[in-house]
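Here, each number is a calculation from the coordinates, and none is a lab measurement. Computed from a prediction, not measured in an experiment: that's the story for all the values here. Cβ atoms are built from the backbone, for glycine too; each structure is taken alone.
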Structure 1
């Protein structure tokens, strides 16, 4: 057996910031070298950030990524870090003829590169390209056809990228045939509720299938609607968990492994790249992939006392509310910071949605960067204004009050003068649109990012006003059902009590019946079913694509099902015009679910 100290850099790159990402990689290499690591691995597409979407189709961007990757190798050597092999994900081009996949040479690829002694010594591309949910990788990349195996300190290490681990065959089969002692997987795997346990089980199963220890490195941070939680981990060849990184935190996870020494590769594996080590070159094709071997260091390290593995505890997977909350904080923080905003603006109404949104903002950015606005109308209750002021006082963010009644009256007078008096829903929506206009005016004047406060139940059923309460540049709780909003609010207050602090959300905001307060004595229940029942139907219809008949068969009232389905289907045009928001479910209302607006299919 041979020893190997591997370092997994769980970092937060930014799409398109090649210089900033370069600094992150170099700092990770310095830290890994200081820890005595023999191999450093960083996440999928760390050079460019991920996902790059259609930036991959810009030749200038691909060229910049390739240049940056080669420059990184030189930078590492210049800093005296050249002997440390560094594995990075980057955007590359397909080399050689592309007839095999019907793609020309030079087509973009989601690739992995091995940097050593000032050079890029090996590149390979992701083989399985995900094309579901939020992923469109068949649009942006062409697949790779090799499995790279590098020999590091006498250990054979196979490399693959994210989806290659999730799919049967291909790289998994080739890894088993290669005889590698360690499988390293570079990932840009977005957060979803309950996914960490699925991920761990997958890594354990693949380790047993390949007969290799497995090191899984994932990025952290937010990118538009996606958030990455890290959860990097290492398991041995039997699937036993050896090391695990914390969620939503940048960290360097270091693990000492006992691994089998690499044997001489069979003669069939030797090829034009053979350098007399018995390992370098290209082998035969295995399940559509060629195994490509390179030796970086053939001699095992002298025996040393290994460190104990660090395994960060995970909360009870059946009570993941706190994990979701941290995902929402991470998503909002990075969207705000990475897009250059210094502050956010929240319309605080005294209701639960705006209270939770403001609380997430304070936790993400600090109270000094959160600005609240109270926008009472003629129908706003005293307790709503009081609850909003209480919320701000508990958390220490500044507020201002703008009475919208005179502005609403001016609009009503103008339309009445045109012989179009506003009544009913038109009058209600006018109030919401006046609020939206004022929020955007303050944003334009002072540079704040406006946060939309709507939840997933409202977005699903269209219970919002376009250009009114739906305005904003980011919607932190957009992927949270109303019932989850209450759970998150209870959790955040309970967490404050556990730490001996003042609960940030007024109890009255949590317990009072929700209302838009656009007419006297209005309640959400006037227009929508009970949220517990509504969310259950919505989750089944949207989350699993069950039709009306299936929902009725499951026991839901036929008239209620029909009503909810019609609300969802008619609101598609509204959802197309809403702000992005952090994805925390397996099926959000954005790229996970793409339906035509003009659509007569109703079952």
Structure 2
């Protein structure tokens, strides 16, 4: 799927702004043939939850409605017109001038529909019904229940089976773009690097409406100069003296694709891409033939007021804060991030582990992991959950969207699933197989494992290329006891090293809730001193393990969660506050990470 851009043959209309908004009380049916019966407004793109002063709206579980009006300039009416949603969380029914034109389930991937047949001459009315409901068939997974109030009306309730707030709405840009009737549908780019020869071959596959006499592809360098070109829907182009895309040192080429009829360019599209080589070999993660060490974070799309909504100034700030610390990577925990963020990472050389929405795949998820201490413990996840169809869908849509991004070096198929329970391997193997088949660049695949999934109990470790561990020794287990935590961390990593000597190992989560400004001369948990002591302990052990290839802490910044006695205005494991103010540990991590090279660390 191509990202919507303006080109000499394509126009772009952004529908961002104020839309009518209302929650659906499910008392009176909404007639989509009439304007929404409200004058209340909400800003798009953004989550709806934090934009009003109403607790009823903020905590609403069920359906909401959005509506806006737009015009299409007459010169564009002869073009193919496509309405595109960056996302709609979590399920959307879309109506144009009273007619349903599309439906999509899955709140973090884009979808689009041609609208020419539904347009009026003027004052087109776009209405969207959204559901933020989650259950045992959706991703993310939610505990869904219904009851009735004193008047017999249905009361819907979603209890998140994950540790972040269920923000929802039109959280990413909504746009209309035009193409000629003969148009380019998609572009697939697969670079192959000869490191010894300093050259690359770039295999391009162009999917189109089949109305062109000729497809022409030119590869441009960053200065806009053509370095190679050719003709054909499926071809391989050679680049001599290739400039590689490197971590924190990005170089982007552009594939300029022209669809030609009768000797004239009818449609044109330009796709940026980077040339780099990704390999997993002998217990190392290699980028361009050199061992790469992940330094960075688990993250969230989470900011004040916007909620999980697109917030480009914060995206820019976050990347700059990362680079200032010497960080080089993050994971899109626990859902695909906006396309705009992915394009920014391409430009800035940030390495990304791209994760699906498969969070909450453990029906006994909770904060007390001591209940799972028995190696024979087994929950009922794979008997109760019905998420396989949604899981296959998000894998397809994520890879289709992000396949050309240089920043994406690995797919994370799930976060903290019950891979320790009977049935897990039968569930996950087809998903890993599909991801590997679908990805034209054949990136490595992983999942992040929860603490109960150990070298002894994890049934799915054979499926991953990289062992990615979420571990909280010293926090959820043995809270405050860093001496015992150090021993437990070392013993487990040594066991992974011993059993899987050819697989790289990394931490994709580790951390401690820390209240900014809370200090203790005794290093008590929740204090800034304890957070630093915790990371110093972890770093010491990481440096001892030969196959340990990266540390992505939890979390980049404090973020909102549902209410509960474990959470005071959200999760406080950030090394930055939600407002992006640094906690004390940032100085230590900056000193550590700037001293570790991105490439060539732990060379064997």
For mean projected area of the Cα convex hull in nm², structure among 1, 2 ranking highest is 1
From the coordinates of one of 1, 2, mean count of other Cβ atoms within 10 Å over residues 290-297 came out at 24.9; that one is structure 2
Identity of the structure behind -5500 (criterion: helix-only ellipticity at 222 nm (-39500 (n - 2.57) for each DSSP H run of 4 or more, over all residues; to 500), calculated), options 1, 2
2
